[in-house]
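Visitor: The structures come next, written out as structure tokens.
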Structure P
Amino acid sequence: MSVVTEQFPVRVFGGPTALFEYGGLRFLTDPTFDGPGDYGAPGRPGLTKTAPSAGTPADLGRVDVVLLSHDEHSDNLDRSGRALLAEVPLTLTTPDGERRLGGNARGMADWATTELDRPGGGRVTVTAVPALHGPGSREEVEPFTGQVVGFVLTGEGLPAVYVSGDNASLELVGQIAERFAPVDTALLFAGAPRLPALFDGRPLVLDSAQAAEAARVLGARRVVPVHHDGWAHFTEDADDLAAAFTEAGLADLLDWGRRG
């Protein structure tokens, strides 16, 4: 099987939000376009957005599929993002997210697959892969941060793409690598977000050193880091990521995408 080796462009909008075309389909990750300010939900720690997004939903053009790691936190799905979901034919997310969102949302259990028709023929396979939004076991983490899912995209003649979602577990990255490595492009959610009230302030998503290790484990040809800017609880930024990848000898993997 021949595989396309030219890497596709990725547009990044800040936070976890990125847009890319793969197999003729246009995918958007965790849509967040609200302005700076304080966001939160009853009974949950407040989150502060510190910078505007590098675009608006009107700047996106056609979106065929939203890959939504989870719907419960405003730094992954905000009001503008929720409104956008109604205009997109399909949102792939967690089983709990499907029940909350309804509409065109489709929940996927770990390792489940969805086949998407490509324009002009063929299919893209989306595999839901496990993610854990915090340190510890699923039983320890999910009662506080909820279900989270990542995705791997594959297709005839196409390279493998991994979208991590809000994952903090290198053990799970290893499981994904066993099935899919090497991957061409890894969109890694990073930023080492921390909230003092949760897990003694330990990171809820990969820190920079862990992101570099994830890239090594996956055999990634390219890493597009997202989820490292625009929110006060992100404690590591692009400079920290660049330093960690440099220390790991992987600086040449980094692709910061096209802004907006």
Structure Q
Amino acid sequence: MAHRTASPAGEPLREVTEPEADLLHTAEQILLRDCMRDRGFVYEPVPRQPVPDARDFPYVVDDPEWARRHGYGSDLDRKREEISTEGVNERYFRSLPQERRAPAIAAANGSRPDGLSARAPDGLKISRSLDGCQSQAERGLYPDLAAWFQARVTVDSLPPLRGGQVIADGEFRGATRKWSVCMKAAGYAFQDPAAARAALPPPDRPFPREREVAMAVAEADCARSSGLAETAARLDRKYDTELREKYGHDVTAWLRFRLDALPRARAVVEADTER
């Protein structure tokens, strides 16, 4: 979803594009790798989206074609789990001698957990180390790391806040009742999509594929025919706009930081390519 926000000076800002987001991620990974190497450890850059077909459906599965390919995504969940547990960096850290493992983790994450802090919209304080390679890599793209971290914490907190507002909205609940009637006619007695999700087994012991796909396709078809998909999307846009206005300072800072970092990210990637 694209958003435009006005900066304090009135200059229009925008979200970075997907290729630009990939560029920022790649540059950060390169800086992280180089920092770890300078501290005597190994780190292999990882892609921003290791499982490209993975998608999040925060309210209801509403894409029948995706549901026909992946059901509820248990195949993609297993792939993500495999990547996270068998990734080259995880294997490397596990392979280190005990006396080297703690220093390697400290090099990546820092030794003091309270050097950098930000306050989330719900009042929760989020803290992180300033002296780890993760922070050093981010500082290479976002020089005002403290302000960037505050903006990031705020922006990262908005989707769950927005989701709670959507689900509590009377329009959403009304559309959900229609969805439930449709699902019951298809042979699935669920009060809402959350109940359908709760009925799923763990990804490592999924339903037989045909059963998972059939249930997910029914959910997606009912989301379309009942109007739940349209209602959820409209309410999501509404509350997203409201939250972005309420937390406009941090949202504007986030957009600005990301756009300003693009030339630095390109320089990092180009320099790495030329090595």
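FYI, it's all coordinate maths here, none of it is from the lab. Not measured: the values here are computed from a predicted model. Cβ atoms are built from the backbone, for glycine too; each structure is taken alone.
Visitor: So if we calculate distance in nm of label points 7 Å out along Cα→Cβ at positions 225 and 249 for every structure here (P, Q), which label has the highest result?
Guide: Q
Visitor: Who wins on mean count of other Cβ atoms within 10 Å over residues 73-80 among P, Q, i.e. which is largest?
Guide: Of structures P, Q, the maximum of mean count of other Cβ atoms within 10 Å over residues 73-80 occurs in P.
Visitor: Comparing P, Q, where is relative contact order in percent (Cα under 8 Å, 6 or more apart) highest?
Guide: Looking at the calculated values, the largest one is Q.
Visitor: P, Q: which one has helix-only ellipticity at 222 nm (-39500 (n - 2.57) for each DSSP H run of 4 or more, over all residues; to 500), as calculated, at -21000?
Guide: Q
Visitor: Which one of P, Q has Cα extents along the principal axes in Å, as calculated from the coordinates, equal to 50, 44, 35?
Guide: Value 50, 44, 35 for Cα extents along the principal axes in Å corresponds to P out of P, Q.
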